[in-house]
Structure P
Amino acid sequence: MAEVSMDYDAVQNMSDGFKDASEVLKGVSQALEIAIAILKATAFFGMVGNLALANYLEGIKPNVDRLSDTCSEMSMDLIGAIVSLRDGDYSGSQRFV
């Protein structure tokens, strides 16, 4: 079996980067939610174009949420890889437990 090695600090930094990206995207999602609510409220006052913009933003928000979840999952997977290698699991089986 080939020797497996890892630069723990580099992988930890990658994990932290994905975690930070996930948190930023959650903030973007919340900002989109607020913007959508404001645009829908102003549509009642005759600003019909705002309703179209709100609908457009509603199409973007699920993609931002999905990307945030993916970044969070990647962060956890990298942490799991560090823990597995430190504990002596070279097969990667911890990923599938």
Structure Q
Amino acid sequence: MNEIESEREEIARALEAEGFKIVQASSAASAVREIWEGSFIAAVIPTLLTGTSSSALSAQLHQMAPEIETVIHGKNDDLSRLVRKMCEIRDGVAAA
């Protein structure tokens, strides 16, 4: 989930290259809807959100679906580190 489309697309491409099925959300509300309607192992949450905080959204998602790992990712954070973290979560090596 990321409100900035170009950042969302960059993250999606990197994760798709590792075999992830990606569902993108452009807002916190749409992310909540997607999580409610789907089955996910993890969610990437940006540090900057409109109308809520990344920690509040993470808490809301954990309340809705405790099995989902949330990873907060900032604009200046290393994308390769995010991809490694998501692979570790998928492979059962690490929790967020």
*Assuming -28500 is helix-only ellipticity at 222 nm (-39500 (n - 2.57) for each DSSP H run of 4 or more, over all residues; to 500) as calculated from a single structure, say which of P, Q it is.*
P
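Which of the displayed structures (P, Q) returns the greatest value of relative contact order in percent (Cα under 8 Å, 6 or more apart) on calculation? Walk me through the numbers on the way to the answer.
Working: P: 40; Q: 27.
Ranking P, Q on relative contact order in percent (Cα under 8 Å, 6 or more apart), first place is P.
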_Computed 0.05 for FRET efficiency 1/(1 + (r/R0)^6) of positions 16 and 48 (r between Cβ atoms, R0 = 25 Å, to 0.05) - originating structure among P, Q_ = P
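For distance in nm of label points 7 Å out along Cα→Cβ at positions 8 and 24, which of P, Q scores largest?
Comparing P, Q by distance in nm of label points 7 Å out along Cα→Cβ at positions 8 and 24, the maximum is at P.
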*If mean count of other Cβ atoms within 10 Å over residues 40-47 comes out at 18.4 when worked out from the coordinates, which of P, Q was used?*
Q
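Just so you know, all these numbers are worked out from the coordinates, no wet-lab data involved. Remember, it's a predicted structure, so these values are computed and weren't measured experimentally. Cβ atoms are built from the backbone, for glycine too; each structure is taken alone.
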